[in-house]
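Each structure below is given as structure tokens.
A short reminder: the numbers here are calculations on the coordinates, not readings from a lab. If you're wondering where the values come from, they're calculated on a predicted model, not measured in any experiment. Cβ atoms are built from the backbone, for glycine too; each structure is taken alone.
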Structure P
Amino acid sequence: MRITLGDPADAPQPLTPYYSQVARVEQADGGALLFLSGQIAEGDTITEQSHGVFEIIAALLKAHGATLEHVISIRTYLTDIGELAAYGAVRRQYLTGTPPTSMTMEVPRLFRPEARIEVEVVAAVPAGL
């Protein structure tokens, strides 16, 4: 098994140098698992931040030859669980196939005080991509 940690040059860069955005775990069949660090985005509303987060995730996946269709697990952290419906509406625009496994929880605060949402995903990339 080969594991590569890093930040794709052709995707948004991390906010600090203290973490890698993607861990790629090569599988014996030629496929890979991608573990993405939690992502936050700019914006004033949960809707704006949610769109931004999914755009960043899509770019990170694309850098590894994957798409949002390859997401198999998603973890969401909200600072206000009352915004779940607004986030869910955006999420359904990006994750249009069979829903991945999911966990959503309310947290008192995130890495940046203005962040209302943080999302991390795992994607399974088939061999040949």
Structure Q
Amino acid sequence: MTAVTIETLIDVWQRLLADPHKSWVLFEHGTCVVLPTPDEELAEQATDILKKFGPVHVGSSAGDFGVIDLKDAEGWVVTGHHNDVLTYVGPEEVQDPSEIAVGMLGRAKRHRDGTELHVVHVEDKRPTG
């Protein structure tokens, strides 16, 4: 089990979020916050969302997750209780590729990102001019 590099994360999210109108912000452990209505400061907006919807609270909707098996990249996206907060799990990160194991890892990564809040990339797709 090895961690996914930041460069790999950026590449995967650029392929998965190819919509030319969707801005997004990537956090250190693979969580991406999509900003359908971006405001002035994208990193700040995404950090506020992740601070609220990233940390896991077992027994509440914040502990729930879903797993999406990717078609356009190797690995999975783990969803949570906010539709625009998504966490990538790469195949090299798991020994057990079962949905529950992948989901638990993705949820743990989202929790780390939601408590550490370290932005590593901002994809600004707002129109210029």
Legend entry - Identity of the structure behind 1.4 (criterion: distance in nm of label points 7 Å out along Cα→Cβ at positions 90 and 114, calculated), options P, Q: P
Inset, instruction - Can you spot which of P, Q the value 13.8, 48 was calculated from, given it is Rg and Dmax of the Cα atoms in Å? - result: Q
Inset, instruction - Determine which structure produced the value 2.6 for distance in nm of label points 7 Å out along Cα→Cβ at positions 18 and 34, calculated from the coordinates; the candidates are P, Q. - result: P
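To test your reading of the models, identify which of P, Q gives 43, 20, 16 for Cα extents along the principal axes in Å, for residues 26-81 alone when calculated.
P
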Legend entry - Read-out helix-only ellipticity at 222 nm (-39500 (n - 2.57) for each DSSP H run of 4 or more, over all residues; to 500), computed value -10000, structure in P, Q: Q
Inset, instruction - Assuming 35 is relative contact order in percent (Cα under 8 Å, 6 or more apart) as calculated from a single structure, say which of P, Q it is. - result: Q
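Once distance in nm of label points 7 Å out along Cα→Cβ at positions 10 and 42 is calculated for all of P, Q, which comes out largest? Let's see the in-between values first.
On the way: P: 2.4; Q: 1.2.
Greatest value across P, Q: structure P.
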